[in-house]
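Just below sit the structures, each encoded as C-alpha cells.
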Structure I
Amino acid sequence: MKKVYIETMGCQMNKSDTERMFGMLSNFGYEETDTPKEADLLMVNTCSIRQLSEDKAFSLIGTWGKWKKTRPELKIGFCGCVAQQKAEEIFKRARYVDFVLGTHKIYSLPDIIKKINNGEKVCECEETNATEDDKAVKYEIDRVKSVNAWIPITEGCNNFCTYCIVPYTRGRERSRLPETILKEVKDALNSGFKEITLLGQNVDSYGKDFNDKNYRLADLLRDVNAIDGKFRIRFVTSYPTDITDELIKTTFELDKVCEYFHIPMQSGSSEVLKKMNRRYDRETYFRIANKVREMVPDVTITSDFIAGFPGETEEQFVETLTAMEELGLDYSNTAAYSPREKTVAAKWIDKFIDEDTKFERLARLNEQNRKCCLASNQKFLGREMEVLIESFENHKGSNVITGRTRNNKIVHIPYDKDLTGEFVNVKITGVKTWYLKGEMI
C-alpha cells in the first residue's frame, strides 16, 4: 500500500477533517504513516487564525518541496483554511504542490487523488452553502485512537467579528442533518469511544438554518443523550448571546451532558467589544456567565481573550484582567492580536499596538489566567469526582493514569494499571495550577 502523512494544524475542526481525509484515502490504497519521509503522499491541513500558523505551513511544505527534487513521484497537498483563503496563489508560491483543497469540499479528495496521479494539478476551493452529508455517509472516518470523538454539527460562521478570518475560510453557517450526526455518534460509540464532542465554530447556532424543522442544539443533545451506553457529551464553541435558557436547562437535566461551557469573551471592555463587532457588552456577558453558573452546579466556564487589539488602551486592557477575575473563569485561551487578511481590523494599521506592548499585555493576561486556574482548582480539593481515564504513562519512575472530570478538569492519579477508557471514582488530594492530583477510591 501507498503511505500518507498529514500534518494537522489548528482547531478541533481541522483534526476532524483530517480524520475524514484518512478515512477516504484508506479506500484508495493509502495507509497512514507518522514518518513523513516514508510517505508517498504528504498533506498539510492548515490554520489561518494567526500568521504564525500560516508561516509554519509554508515552511513545512518548503522542506517537502526539497525532498521532491530527488523523489519526483512524491505528491504534496495543501489543505485547510489557508488553502481556502489563498487558493491558486499557493501554486505560484510553491510550484511543487500538486493540489490545493479548501474547507468546503473535503469530500472531493478521492477525485483529486485520481487526477494528480494522472499528472494534473488541482485546486478545489469553491465555496458552497451546503454540507457534504450526502458524501460523508459513503466513507468511514479514521479517527485518532483516544477516548474522545470529535463530531462537527455546524460548519462556518455568520458573525464576522472584525479580527476573525473564519467566515472567509469556513463560509456561512451550515447545519448538518441530525440523522447523519446521530449515525456518526453511534459509529464512534460502537468503536469504543467514551466521549462525544459536538463541534461548531458557533455550536449554539445549530439548526437556525433549517427551513423544514424546528430543531436546535438542545434537541440534538436530547437525542444523543438517549443513545444507550455509558458515555459523555460535550459541545464547543458557544457564542455568548446564542446560549439560551433552554440550552442551559438541558445541560443541567441530561445525565450524559458535561458541566462545561466554552464561551469566548475576547475582551472585558464594552468599547473594544463593539469594535470587534461582538454582539454583547461586558454586562451582557457577565449576565450570561452568571446564569450558567447559577443553573449548572460545578460548571466549568472557559473563555478566549485577545491582547493588544487595534486601538486598545491600557484602561481597556485592565478591564479584561478584572473581567477574568470577577467572573472566576476556570481557564482561558489567550493570544496577542494578529492581523488577518480580508478582516476589517487588519485595515486599521494606524491603530495597531506595538509588539512590545502587545506581548507585555499578553504576559499579564497569562498571569491572571494562572491565578484564575489555581483558584478554580482549589475549589475541588477533598472532593470525590468521576474521571474518564485518557492515558497511562510512567512519569519519573512512577506509573500514572490521567483523565478528565465531567467539568473538564485534568486529574493525575498514581496507579499501576492502564485504565484508559474507563470511568473511575477519585478523591482529589492535591491542587496545581493546571491540574488536580487524585487517589483511587
Structure II
Amino acid sequence: MALKGTDIVKRLPEGGKKNCRECGFPTCFAFAMKLAGAGASLDKCPYLSPEVKAELEDALAPPIKLVSIGSGDNSLQIGNEEVVYRHEKTFVHQPGVALLISDKEAEAEVDEKIKKIKDLQFPWVGLTLRADLLALQFESGDKAKFEALVKKVCDSTDFSIVLMSEDVDALLSARSICGDRKPLLYPVTKDNIDKVISGIKDSPTPVAVRGNSVEELIPLTVKLKDAGIEEVVLDPGSKNMQEAIRDQTLIRRASLKQNFRPLGYPTIGFPCFLAKDEIREILFAAMFVIKYPGIIVLSDIDESSLLPLLVHRLNIYTDPRIPMSVEEKVYEIGEPNEDSPVLVTSNWALTYFIVASEIEGSKVPTWLCVKEAEGLGVLTAWAAGKFSGDSVGPFIKKSGVEGKVKHRKLVIPGKVARIRGELEEALPDWEIIVGPREASEIPAYLPGLVKKWKN
C-alpha cells in the first residue's frame, strides 16, 4: 500500500513537530501530506538523517520500477504503473512492441525485417504509430554471426534493442558492441545470474529475469538489487496464454496491492513463442496490451496486423481523463496566401483532423486557426465557456493571422453562430461569417465562398 502522510510525519525531525518551515510548508504535517501525494521531494527537508531519507525514498518509490531501455529520442520507458485496471485512473507507459530477429535467419530475411520496422509507421491523430524495439536472438551457436547481426542493426537503425542469448559470453560480447544504446539483456536466470552480475556490475544495464514460475523470480530480483542493478524486467516463464494471464496478474497485484518490492518491476511477454500461428500471435499480443507486459515481442509484423495492434495500444494507454488535443496555432492547409480564407475551430484532435481533411478535399488553400479549448469539440467547448467570442477574439489577435492575409473575414463554425455578435465586438475590423454546421459541408462551401469574394 502507498505510504500515508500520517506515516511519513512520524519519521520527520522531532517526530514531525519541528515545524521549521524551511521546506516551504507551514508544518511538518503539511510537508508529509505533500510527500505522500508526490507533490514535494525529500530534498526540501534539510534535517533528515541519511538513514531516514534512504528509508523514505524507498518507501515512496513507485511500486513498479521505471525502466528505461535504449538511448536518445528512441528510448523506451516502461513501468511506473499505478493501477491494476485502466478505469481506476490510467495506464502510464505504453508497452513497447519488439520485432524478433534470429541470427539463424537468412541475410535477405534480416534485411526485410529491418526494412519493415523502419517503413511501417502510421500517422494517426497527430501521432506516429510504430513498433519500438528489435529483439536480436542468438540461436546459430556462432558468436561471430550474432555479433555481426548486432552490429548490422546498430549501424542501420536507431531502434532500442533487446539482446537474447542463453550463452552469457555471447550476450556480454554483443552488449559490448551496442552498450551505448543501453540494450536490455535477456535472460538472467538462477544458473547464470552470478556471471551476468560480474559482467555488468561496472556499468549496469537493464536486464530481464526469467524464471520457471513467479516464485522463482523473487530471489533473483533481490540478488540483482543487492548488486546495485535496479533496472529489471520480469519474465515468469509462462508456457501458454492461461498461465500468462495468471502470472502477469499476480505480478501486477503483488506489486500494487501488497507493495511487494521483489516483484515491483515491469514485465516482458513473448506472443512469438506462445502462439502457433500469426493470428493467434496478434491476438495474444492484443491481450498483453491490456495485461500487462511492458514489452511485447512478435515474430514478424505487417501493415494489416501491426496497425490494429498499435491503435489498440493507443486506445488503452490514452488517459481517459484528458481529451486528445492539438497545439493552439494557425495551421496552413495547402499553400494559403494573403487572399486565402481564414477558419477557426477548437483543438480537439478529432475536430481538427476532420476539419483539416475536409478543407483539403475542397482544394481551397486555407488558414485554419485552432483555438485552445482543453481538447473539447466546438459545441462542447462553447457550452463550457472555452469557445466564446470573448476568448476567440483575443486568440485571433495574438495568433498572427492578421499579418498573413490582407482581408479581414473570419469563418466560424455554424454550430456556434451565436458567438458572432461577441466576435464582432471583440474584432471590430473583421467580418464574421457563419460557416457550415457540419465539417462535411466544407468541400462544397469553401469554393463558393472564394468565388463570391472574387466577384
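Every read-out reported here was derived from the displayed coordinates using simple, explicitly stated rules and does not represent laboratory data. Treat the numbers as computed from the prediction; the structure is a model and nothing was measured. Cβ atoms are built from the backbone, for glycine too; each structure is taken alone.
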**Item:** Origin of the derived value 0.70 (FRET efficiency 1/(1 + (r/R0)^6) of positions 131 and 323 (r between Cβ atoms, R0 = 30 Å, to 0.05); candidates I, II)
**Value:** II
**Prompt:** One of I, II was used to compute FRET efficiency 1/(1 + (r/R0)^6) of positions 75 and 299 (r between Cβ atoms, R0 = 30 Å, to 0.05), and the answer was 0.05. Which one was it?
**Reply:** I
**Item:** distance in nm of label points 7 Å out along Cα→Cβ at positions 235 and 379 - structure with the largest value, from I, II
**Value:** II
**Request:** Could you figure out which one of I, II the value -0.65, -0.78, -1.10, -1.16 for log10 I(q)/I(0) by the Debye sum over Cα atoms at q = 0.08, 0.09, 0.13, 0.14 Å⁻¹ was computed from?
**Result:** II
**Message:** If you rank structures I, II by distance in nm of label points 7 Å out along Cα→Cβ at positions 187 and 267, which sits at the top with the largest value?
**Reply:** I
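Here distance in nm of label points 7 Å out along Cα→Cβ at positions 227 and 419 was calculated and came to 6.0; which of the structures I, II was it taken from?
II
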**Prompt:** Where does the value -0.60, -1.11 come from, among I, II, when log10 I(q)/I(0) by the Debye sum over Cα atoms at q = 0.11, 0.16 Å⁻¹, for residues 147-338 alone is the thing being computed?
**Reply:** II
